[in-house]
Structure I
Amino acid sequence: MVRRRNNLHRNKKQRASYDRALIVCEGSKTEPSYFGEIRSEHRLHTANIQIRPSEYGTSPLQVVQYAYDLFINGDPHREILPKDFDHVFVVIDRDDHLNYHDALQLANSLHNKLTNNLKQKVGFRIIASVPSFELWLLLHFEDVLHPIHRNEVVKRLKKHLPNYTKNTQGIFITTRSKIDSARQRALSLAKNYDAYDGKEPYTNVHELIDFLVALRS
């Protein structure tokens, strides 16, 4: 136990000077891999940017609850100290989840209401995609202007990325040259819709990407 505690504090000392962020994802493969690629691309310290899939389940409410508990209690097995972050991001999909809006409300109630181990307020932000994370990827290639089912999103995405599956590695590297187009399309959608609508196409994945990129600028 003493050795584990020493490892945790040594990990803390090795942090870089920029903000610390906890990213919790609904998906266990696509999203963690995607944001992990961004972290590597921009040489962000893994001690500063922790990316974890939800261990409570994949419903949006479970993902928010896991993010909250992980922030509050930490996880010594993964060398995560309690309250050791400046920001918490929760990456969820609308899909057909019945508790999607409950998750949004819970996250909103936690935003700037928590304090970290430096006695600073912590942002608790939802990164939502309607209907799914793949919408963000599809926006790299084409407009989506009307409600669309997640299966149709994947079908259209495969026209551009024929080998795409949930296990596909290197998606960020493959699509990064078109990221500005995706951002502009996402911003255009956000002029008319938001995460709370839950029916019209929407994503704010670009906000998390912009946050990560800005850390080293």
Structure II
Amino acid sequence: MSKEVISTPVIRRLPRYYRFLGELEREQVERISSRELAQRMGLSASQIRQDFNCFGGFGQQGYGYHVKALREVIGEILGVSGRTPMILIGAGNLGKAIAAHVDFHKRGCELIGIFDSNPLLAGTMTASLPIMPMETLDSFCQQHKPQAAVLCIPKDAAQQLAEKLVSLGLIGFWNFSHFDLRISNPDIIVENVHLGDSLMTLAYCLHDK
């Protein structure tokens, strides 16, 4: 089955499979059944088998899944061995935290530049990278050709900046601006992240309980 027909919920579960399998590897678990993996992840065994069958299926009847091999295959599907060059724009508290604490390298990406409009931040270091002024963004993109951007900027600036970045050749956005980007080009990938939505989901569940 081609990736074009893989549903979004299945794709969103792949990083979680990758993470849980990594935990199993660290526990030196060599193989696991769909039932055992389902119990750990809070899913059903049939759901796991259906998800994996979207990519051809990885288990053997009566044996289950070889943990290390399955994690490697899912890693290949996710592209974690690649090094997608990314920039981060907005070096405030959130931007600095993401730059410092998200392990881009282990997730198929490489953070190659950080930008901010505050002149007082220019030249200061975050995650071993110097923060650069926005005035240098065009020339940096033309020279280093980043493919994606992390946006940690005010929402009223997000759409215009994203469109500019598309014109500079970027094709993906990890967007923390509290604004849902709308890019008309269907080839541009946007992951809008709303931390507040997740918190309110928790609040609802607590209230409902």
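The numbers here are math on the coordinates, done by the rules we state, and not lab data. Values in this document were obtained by computation on a predicted structure and should not be read as measured data.
For which of the structures I, II does the calculation of relative contact order in percent (Cα under 8 Å, 6 or more apart) return 13? Here the read-out was taken from II. Using Kirkwood radius over Cα pairs in Å as the calculated read-out, with 17.8 as its value, let me know the right label among I, II. Answer for the origin of the read-out: I.
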